[in-house]
Each structure stands twice: as structure tokens, then as C-alpha cells.
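Coordinate-derived values only; no laboratory data. Being a predicted model, the structure only gives us computed values, none of them experimental. Cβ atoms are built from the backbone, for glycine too; each structure is taken alone.
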Structure I
């Protein structure tokens with residue numbers, strides 16, 4: 001909402017009743033954590049002393065500079081931004097400027113989920129291979145023990161060898 005003082009108290013350099021205020025932005029639709037710079041531009045006479053105010057939706061932002069910088073954008077920065085220029089010629093508000101943030105959380109979640117699944121699959125495969133090797137070794141050791149026991153049993157059943165008895 002723009003308000004201008006009555007024409008009787010306007011300074012001489014306020015030659016018209018309406019002035020334009022616009023927001024020029026470095027980016028309106030950005031990725032999360034990128035920087036957005038909003039610059040308030042107006043066509044008020046340069047000789048006027050002006051002050052700037054920024055708003056997001058209906059909330060006032062603590063910035064009185066011509067530009068408003070959001071260094072690391074996140075979802076809470078999404079919304080409509082306004083610039084208010086206050087001068088001796090009146091107060092003028094820009095049209096809303098939309099800032100949107102592309103959120104990559106879903107992509108990151110899918111990548112992490114796939115990586116976790118892959119890691120579990122690899123670990124499972126390694127465990128299965130190790131268990132199979134252990135089983136084969138165990139079977140081989142068991143077979144060797146059985147053979148040793150059979151040889152020992154055969155030796156016991158044969159009795160002393162004739163060459164050994166003559167000594």
C-alpha cells in the first residue's frame with residue numbers, strides 16, 4: 001500500500017504523485033543452500049533521502065539496506081518478499097517477489113537408501129561365501145579325521161607285524 005503526503009507539503013523534487021518500486025533478484029528459484037540477493041530499485045529522485053524496509057509475507061525483516069541477501073536458502077525462506085521505500089515523497093511498496101527453493105532431500109534419501117541396500121547385499125553375500133568356505137573346510141577336516149580313525153582302527157585290528165614280532 002503506497003501513501004504519499006498531500007501535494008501541498010510535497011518537496012519540490014517530488015514532481016509526481018506515484019513512483020515505482022521493484023525488486024531485482026539474482027535468483028528466484030534456487031537450489032537449497034544457494035544465495036539469493038534481492039535489490040530494491042525505485043524511480044524516486046536521487047536527491048531524496050530514502051530508507052528501505054523489507055517484508056516477507058506480512059513479517060518485517062531486520063534489514064534496512066537497499067539489498068537483502070539470503071546467504072544459505074532453506075525451505076523457511078520460501079515466500080513473497082516486498083521492498084518498502086520511505087521518503088519525503090511518501091512510502092512506496094513493491095509488488096511481491098516470489099522466492100522458491102528446490103529441495104533435494106528426496107533425491108538424497110533415495111541415494112542413501114540404495115547405498116544402504118547395496119552395502120547390506122554385499123555384506124550378506126560375503127557372509128554367505130565365508131559360511132560356505134567354513135562348511136567345506138569343516139567337511140574336509142571331518143573326512144580327514146574319519147580316515148585317520150579308520151587307519152588307526154585297521155592298525156589295531158591287524159595286530160603286530162611279523163617283522164616286529166621277530167625282534
Structure II
């Protein structure tokens with residue numbers, strides 16, 4: 001008798017957990033980054049996105065960054081989230097950057113995979129978003145000081161060669 005009640009209870013708990021699973025989630029993403037990196041040492045990125053999941057529920061999200069680091073995602077309004085990170089200028093890039101988003105259960109599995117040394121890519125994410133970032137301007141290809149030095153050197157060479165022609 002007890003075994004039957006336990007089996008019914010277990011089935012009910014599993015059904016409740018299955019109903020909490022997110023059937024589908026969609027995200028709309030806006031991204032921001034530093035546009036001028038001529039005097040910066042690190043480049044900042046911000047991804048702001050809104051998520052619509054079916055069924056609707058409150059989400060605590062975590063994002064896996066391109067560097068492999070996992071950070072919490074800030075909730076700024078209902079269904080609106082934001083994640084930010086910085087990269088060194090030498091490794092900073094533009095284009096499409098993939099971010100993997102995890103809910104609390106996914107984050108638990110991710111931490112377990114990291115702890116056990118398993119592949120992080122094997123953990124299923126709640127949602128993958130693509131953040132479009134423009135390349136930051138890092139300055140001209142040729143520095144003005146170098147160009148000025150070549151111009152002065154060229155003018156000096158021209159003056160010396162023309163002086164010798166005039167005196168001859």
C-alpha cells in the first residue's frame with residue numbers, strides 16, 4: 001500500500017517538474033560596446049535582451065561568455081535582462097558573439113561538468129543568443145609621429161641633394 005502511494009507521489013512530483021520545463025524561449029537582443037578604443041586598455045560589452053518563455057515564469061539566468069567564464073545575468077525589468085563583460089584590446093573582437101544562457105538547473109549541471117572535467121558544451125543551455133558587436137576604432141594604421149618623421153627625413157634629403165646640385 002505504501003509503495004503504491006510512494007509511486008503515485010513520485011509520478012506527481014516528476015509531472016510537476018516536467019511542467020516547469022520551458023517549452024520554448026525567444027529573445028530579442030540589443031548590444032552596446034565602446035566604439036573608440038584609442039585610449040582604452042579594455043573594451044566593454046553590454047548585451048541587453050528580453051526573453052519570452054512559454055510558460056511564463058521568473059528566471060534567474062547565468063551567461064557563459066566567449067572566454068568560458070560564467071557570470072550571473074542582471075534582471076533590469078520584467079522579462080528584460082542585461083549582461084556585461086570586458087576584454088583586453090588584444091583579444092577583443094567584433095562581429096557576432098555567441099552567449100549561452102542557463103537557468104538555475106542548467107547552471108547546476110554546468111558547474112558539475114566543470115568540477116568533473118567534462119565538456120562544458122555537452123550541457124544543454126536554456127537559450128543561445130547572438131550579440132552583434134561592431135569593431136572598435138583603435139586608431140590609424142600609421143601614427144602621425146611616424147608620418148611626420150618620414151616627411152622631415154624626405155624634406156632633409158631633398159634639401160641636401162638640391163643644395164649639392166646648386167653648388168656644383
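Values for this structure:
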{"item": "For distance in nm of label points 7 Å out along Cα→Cβ at positions 109 and 157 computed as 7.1, the structure of I, II it came from", "result": "I"}
{"item": "Highest-scoring label, criterion being FRET efficiency 1/(1 + (r/R0)^6) of positions 53 and 117 (r between Cβ atoms, R0 = 41 Å, to 0.05), among I, II", "result": "II"}
{"item": "Of the structures I, II, the one that 76 was derived from, the read-out being percent of Cα pairs over 13 Å apart, for residues 61-124 alone", "result": "I"}
{"item": "Value 146, 24, 21, calculated as Cα extents along the principal axes in Å, assigned to which of I, II", "result": "I"}
{"item": "Structure with the greatest value (metric distance in nm of label points 7 Å out along Cα→Cβ at positions 29 and 85, set I, II)", "result": "I"}
{"item": "Label whose coordinates, when FRET efficiency 1/(1 + (r/R0)^6) of positions 93 and 133 (r between Cβ atoms, R0 = 25 Å, to 0.05) is calculated, return 0.00 (choices I, II)", "result": "I"}
